[in-house]
Structure P
């Protein structure tokens, strides 16, 4: 089987991120497509941002690149 990267965008607690425990899956990113496929639940993203969650640099970069353009 060929290694095929597919990244999930999830909400986790800060102290649980190394264990892989996610609260909720918000979307995914597929870098293998010709047109980079980025799928995100914007309603749930805004809900978590209003709760005070922090976005890491990589996800923020893809949000700006794909959702705001």
Structure Q
């Protein structure tokens, strides 16, 4: 998501040590068919509306790995 910074809390359940704001994160690969997981803390305090979420690997993005998140007040 590029409109709002976030902090990564956990990757695959393991606490993430770096607590800096960022706007991209590498997702871990699937293992035995179970997708990787990233837990984020993202306050939507200054903006309401649509946020775009997408993969930066062009083949994935072209294949539909995109989503829209709507933040409402």
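Values quoted throughout were computed directly from the atomic coordinates according to the rules given, and no laboratory measurement underlies them. Quantities reported herein were computed from a predicted structural model and do not represent experimental measurements. Cβ atoms are built from the backbone, for glycine too; each structure is taken alone.
Which one of P, Q has Cα extents along the principal axes in Å, as calculated from the coordinates, equal to 39, 32, 17?
Matching structure: Q.
Taking distance in nm of label points 7 Å out along Cα→Cβ at positions 19 and 43 as the quantity of interest, name the structure among P, Q where it is greatest.
P
Taking relative contact order in percent (Cα under 8 Å, 6 or more apart) for each of P, Q, which is largest?
With respect to relative contact order in percent (Cα under 8 Å, 6 or more apart), the highest-scoring structure among P, Q is Q.
Hey, helix-only ellipticity at 222 nm (-39500 (n - 2.57) for each DSSP H run of 4 or more, over all residues; to 500) derived from one of P, Q reads -6000; which structure?
Source structure for this number: P.
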